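K.L.:
Have a look at these structures, which come just after this line.
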Structure 1
Amino acid sequence: MRQPLFDQRLWFFNFTPILHGVWPILTIVGHTKWAMGIGDIKIEMFVKNQWEGGALKDVIFVPTLGKRLFSISTTTHKDIFALYTK
């Protein structure tokens, strides 16, 4: 079952709230959504045939966006190799 968007705030640690109306996010269809905070999210990664803990840093929290976005461009600019299958 899909988790409601407002519950995704619970995924964050080291969270810093952002005042409403300060950080606009422009969507591809031209709507403006507002960032509500920024922080880190714990993740698990499969590295060299084993699972390891890690974190996504400086993740922007936009609860009204309705989607989870992951920037491959930002990730690869930080020298992280990502392999996506299927």
Structure 2
Amino acid sequence: MLCNALAEVPSLRFSPPSGTFYLFVGVEGLTDSKALAIEALREAKVGIAPGSAFGTGGEGCVRLCFGLDPDLLASAMERLVPFLQNKTFA
């Protein structure tokens, strides 16, 4: 469900995970993953982890957890996808 929803955002790149409940997503042109995570929480009401929290190699990425109730996940994607589609990175 998460991969299908995020596939609608052209600036995102990721590989479907195998055996975990997290998705690490690269965001084309993103230079401040912490700022994006804060903005997503404020505007879309969805918590995402900044890639920078996982080391300098994680900057430009965000991490999403999908280990939750499918209805909650669907609701979060309904808010997060339009938020990301309306963002300009670069």
Structure 3
Amino acid sequence: MLVDNHKLFESKIGTFLDSKNKQGLFGWFKVKDMEKFDDALFECKVELMPGKIHGAKEDGWYRISLGSSQDVLETALEKLHVYLINQ
């Protein structure tokens, strides 16, 4: 399941990321445009935890749980993908 969720994550929003980890329960990633990504999270009603809450030293990092069901993850990532593509 985790491997599939990592692939889903990469396929939906990978092009909007500056960097990310490739394994584990939590996906850590840094976005290219933090303001645009924050707007997308708000508009799509998707809640992700900023990385600073979890120890990241700089802005732009987020953490997502990739242990949730694939349906839930796919719905959230698809919303983000559509919003980000259309901006």
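K.L.:
As an exercise: mean projected area of the Cα convex hull in nm², calculated from one structure in 1, 2, 3, equals 5.0. Which structure is it?
P.N.:
3
K.L.:
The value -14000 for helix-only ellipticity at 222 nm (-39500 (n - 2.57) for each DSSP H run of 4 or more, over all residues; to 500) was derived from one model only; which of 1, 2, 3 is it?
P.N.:
It traces back to 3.
Each value in this text was obtained by applying a stated rule to the coordinates, not by laboratory testing. Keep in mind the model is a prediction, meaning the values are calculated, not measured.
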